[in-house]
Every structure is written in C-alpha cells, then in structure tokens.
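Read-outs: derived from the displayed coordinates by stated rules, not from any lab. Predicted, not measured: the structure shown is a model, and the values here were computed from it. Cβ atoms are built from the backbone, for glycine too; each structure is taken alone.
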Structure 1
Amino acid sequence: MMNRRRFLSASLLAAGSLLATHRFAWASPGTGWRMPDESEPHIRTWMAFGASEGIWGEKLLPEVRRNLASIATTIAHYEPVSMLVREEEYDIAAKLLGHSAVKLIVASLDDLWMRDTSAVFVTNAEGEKAAVNFNFNGWGEKQDFDQDAEVVTLVAEVANVPLLETDLVLEGGGIEVDGQGTAIITESCVLNDNRNPGVSKAACEAELKRLLGLEKIIWLPGIKGKDITDGHTDFYARFARPGVVVAGFDPDPQSFDHAVTKRHLEILKTATDAQGRKLEVAVMTAPSKVREKYASDDFAAGYINFYVCNGAVIAPEFGDAKADKAAHDTLQSLFPARDIVQIGIDGVAAGGGGIHCTTQQEPR
C-alpha cells in the first residue's frame, strides 16, 4: 500500500499538449558545487500553503491545509520555516499556524509540492550557495504548472543566491544524495521522454555530476504512469547517512509497487557507493491499514517519505499501531541523535504525497 498521487483530473492539461523539445546544453565543468545530504545543517525549510479546491476538492482541502500547518509548526520547533502562500489565503494560513515561528511569504502557486517546485540547493568549498533550476514542467505536463515553474526563481531571490541553469527537466523528489558523491535516482522519472526526450543516461549522468557534485549514480527502475511523478526516488529509497540506505517495501502482491520495491531492494543490497562501500540497507514495510476516513486507492501509505531537519526526523503515522511503531523504531535506530516525531498527514497522503514531498531544505 504505497500508492502515490495520480493524475488529478481537475487540473490536467489538454491531452494533445505537445512537450517542449529540449536542447541539451553543456555548461562549463569544474564549478565545485555539491548537493548536501538532507541530514546536514539547514538554515531553514521551505514549504507552500498551496492546496486549492480545484485540485484537491472541497472535502479534502480543509484537512490538507491542517496537515500543512501541522508539518510546518512541527518543523518550526527545530528550525525556521518559510512558507509560500497566495495573498487571498494569507489569513487562513496565519490562523492555522497560530503563533508559530513560520514565516509567510506571498506568492502565486499552483500546488503545494515544494520538494519538486522549489530550488535544489548546492554549496561549494568556498562557502558559496546556489540554487539549481531543474525546469519544473508539471511532472511531464500532467498538471498546470505555470505559476509553480516560477517558484524556484522566487526562492532563489529570497535566499539571495544565484540560479544555476540547466536544460535537464526533473524534480527534487527524484533525487536522493548522501552528500559524499553518491545519488539514487529512478529511471522512470528522470529518463522519461515527458521530461528529457532524447537525453541519454550518460549525458544525464554527466550533467547531474556537474550540478550536484556526484561521482556515482545508483539507478533504480521505478515505474512510469502509475502516479503523477512517474515514481520519485523519495518514495522508494533514502540515505540515512553515507553508506546506509532505508528502502521501502510494499508487501501487498496486488499493488503495482510490490514487484518494483522488491527489485529495488535487490539492486540496493548489491550496490556500492562512490567510496566503494557496500550499502547497508534497512527496510521499512508499508502499513497494512490506514484510518478509514481518508482511505482511497491513491492514499500514499509509506513511511519512506520522512523529512530530516535540524535535530529531528518528521515522519508520518497512519493508525496502524504495529507498523507505526516499527517505523518509529527503525528511524530511531538510523538517526539515534535525533528526535523521531510522527504526525498524522491523512489529507496530504490521500492526495498521494507525504511530508518529504511538501518540504525542501536550504542548507547552511
């Protein structure tokens, strides 16, 4: 039971829409940029109060907004949070956030998925920081994205960092790094013609290595067409620290994720990282049940989509006492120096997403 957000029909683009043809442009190498691991210190977390009735529906919208406020206020106990919000919804967000330390920034938005629309931050040895613009295109033009495509520019301006441009099209949820040169990426997303038509795996690797300071990419097959993301990495495998990966497993033989998660485990358990270490793989099994009120075929019932912030790991709980506790204990063993805070996110999960999907870290 790891289903993720499907193609939300209320905001799909016309079926005949043509994808843009991208000319792959090489930028000068040797910039020294590196994408830090999520567990490295943050200056803040970025979020967006971007749920709308047109996408989420009248029934689900209030719960999604409550979930976003809960995620933001929980993270704010550990580090600053900057949350984008439409001007007309500022008062709604402010009321839900109460007197928390979440800073609201007025912006135009299509949706709430800041992992995918916001900047992917990189740093270098000189202490400089930049924001990579991965040209968000609505997960292959499956949803309206004109306003969300501009979020990366706004975030870079507020953070006062330069933008690094590339012709690659992808989303932050498709990239998982250990901060020491290794990345895990799903082919179903990044090598998909709805993002990067005509771009070979070798060319994609070379550009990602330049932008993110990578030395080795572990490719997982993922799965196309089952959810709007085409199988983002952050619903399959995450680095707990260099050399240690936590991977999701769907035990339900009837689920489309069963076979693919099984295959991913086989790949990860035989893989080595950029330093030559064989990966240690911890497995997190999805819950067998969720609370009935928001249960649906699209409900994203997986524990892998947690978020690591300063001093804590913010993770979901789904009302399956045994599975929730097992997830908590696994995370505590993987992150012994951090608080493990589990919160309910049934509204966000009913729309096929998770905590990690709603956040984007800005490193110090």
Structure 2
Amino acid sequence: MKLISSLAGVAAGTALLVSSAQAEGLAGAPAPFDKGGVEIAVVSFLGSGDWLQAFEAGTKRQAEALGVTLTLSQARNDNDTQRNLVEQAINRGVKGIVINNGRPEVLKDVAQKALDAGIKVVAYDVNLDNPAIPQIEQSDKDMARLVLEQAVKDKGDGFVAGAVYVAGFAPLDRRYAVFKDFVAKHNLTEKAVWGVVNDTVPASVADQTKAVLRANPEISVIFTPWDEFAKGVKLAIDELGVADKTKIYGVDISTADIQLINEPGSAWVATAATNAAIVGEVAVRAVSLSIAGQNPGPSVLLQPTLVTRDDLAANKIETIEDLQQKFPAFSASDAATADWIPAPKP
C-alpha cells in the first residue's frame, strides 16, 4: 500500500503519514472492515528515537494488512500538541485512536470525548484509568525485574546504584517502582536519581550523568528504564572513561542499541525488552478489535525477554532481525488476534 506524506491540518512539529485503505474492504471481516474505508489514528507523545520508529513501522505493517487508513502523528513531548492531535482525529471522524504515551492528567478528558463521539480508544504506556479503554502494556514490572535480577547476579547485593528516571510517565513509574523494591530487598544504596524527557534526551542525560558520576564515582550500576536514557548514560561513561567500573542495565532494544551494547568494552551489559514493532502491530490489532465490537480485554500484555551482552556475542546478533531469528519472542505475538485479522508482512 502506498504511503504518502502530508502536513495539512497537523500542529507544527509533527509528521503525518497516511496509508491508503482498500476500497473493497477485507473479505470475511466483520463490519466496518468488510466494507473498507476505516481510518485509525496513532497519536504519540514522543517525537523521536529508535523505539518510536520501530513502533510506527509495526503499526503501518498491521494497518496495511488490514487495509485501513493509518494516520501517524507525534506531539514531540508537548502536552498541548498531543491534546490537539487527538482533537483533530476526533474531528476527522476516525473509527479508532491509539494513544501512545503521554500524561494521564492531560489526556483523560479528551480520550473520553473520543469515546463519547463513538470512537474506540486504546492506550499504550499511559494509564487513562478508564474501563472503556484497553491498556496495552509491555509488562513493565517484568522488564525491570529481569534486568535488575541480572544486575544482582553480576554484582551481588549491596552495590551503589543510580537511576535515570522522570516521574509522571506510566512505564517509567512502574519500572522505577521495581528498582526501589530491589534497593530495599538487596540492600542497595541509591546514590542519585536524574533524568529529563525532551527532544534531545541522550545529549541532555549525558550532561547530567557526567555531573552525577563526577560527584559520585562509587556508583557501579545505573538503571536506565528507557533506551534513550541508556544512550545518554553510555555517552557520559565513554567520555569519562569509566566503563570498566560503571555498568548500564537498561530497558528496550533496537538495532542501534545492539550496536552500542556490542561495542568493545561497552558499559551497557544487559537490557530487557519487547520488540517495539510487534507492540505497534498489537496496538493496531487491539483498536481494530474494539472497532469491530470484539473487546480485546482491559489489558493486553506483552512479555519481555532479557538480552545480555554475552547473549549478543554468543549468537552473533548485530540487528533486531538477527534477534528475531535467535529469540522467537521477538518475532511475533499472539496478543489481540482474531481469525479475520491478517498477519502483517515481515
């Protein structure tokens, strides 16, 4: 299906991609997919990063398989812009909206407005606290648990740790809560917490991390519950030359992340993740089920996998495609599926 680009009617700083729908509809599908002409909007809070690119690629693949028009837009970390983008989707009369990340207090009322207009809504990594809105989750607690268990396995109890964290984002809040539990359970010392969410996360976090590590050289483990945080921490560690004594335990993975982990002497030694592209596919399937009157349930959960630097080296993994071949959990998910929903093309 052909992709076209447009900026018409979209707030400044965002991008819009539209996939043309199958006019004839999807054979054997329930209404309205049997007739075609279904439009779904995906509104993301973030505006950059490898994870978002992979997520959007997955949404496009699944939308193409379903023959629906897909509108992708990014708020670029601006609350008002995200609200406006959801409002625009409502005004266009889309059948469904996927809200990807954001601040619950900013989005709850506008999400309810969509529901009141008869538009189905699903949310990923933002808890809108609405029983009518299915939540798609990566099992954030398991992601943090897996990677922190590896840190304790590598370092033992009692190490000095830091964490990169910004409050108010549901996935980061859930992951950091697990970190706090590990601090108490394993007698860790939480020496510092820092972080920022903006358009230049790695660079900004790198500057913060250098200051933290200069003031607290005893930190041996840094927990980074987002790969953009991990990139910034790695930049700082490399510049300070302390990769031999300060290690990164992260969340999320991409081909760019794999390259950073694989670097000789890399401080980034483990991460826990799901495949962002698969998450995107699941999000489109979940909202499509809702549109067809087939409730996907209040929670659609994707289980993560632990990936260590040693795993990558032992299996000669250099890309996400390699990871999918060696780790089946990264190749597909049966979450939010139905007989009438075609599998996306690889």
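Descriptive notes on the structure:
- For the structures shown (1, 2), distance in nm of label points 7 Å out along Cα→Cβ at positions 179 and 323 is largest in 1.
- Entry that produces -7000 once helix-only ellipticity at 222 nm (-39500 (n - 2.57) for each DSSP H run of 4 or more, over all residues; to 500) is calculated, selected from 1, 2: 1
- Structure with the greatest value (metric distance in nm of label points 7 Å out along Cα→Cβ at positions 75 and 283, set 1, 2): 1
- For 2.0 (distance in nm of label points 7 Å out along Cα→Cβ at positions 115 and 131, calculated) the corresponding structure among 1, 2: 1
- Read-out semi-axes √(5λ) of the Cα gyration tensor in Å, computed value 26, 24, 22, structure in 1, 2: 1
- Given 24 for relative contact order in percent (Cα under 8 Å, 6 or more apart), calculated: source structure among 1, 2: 1
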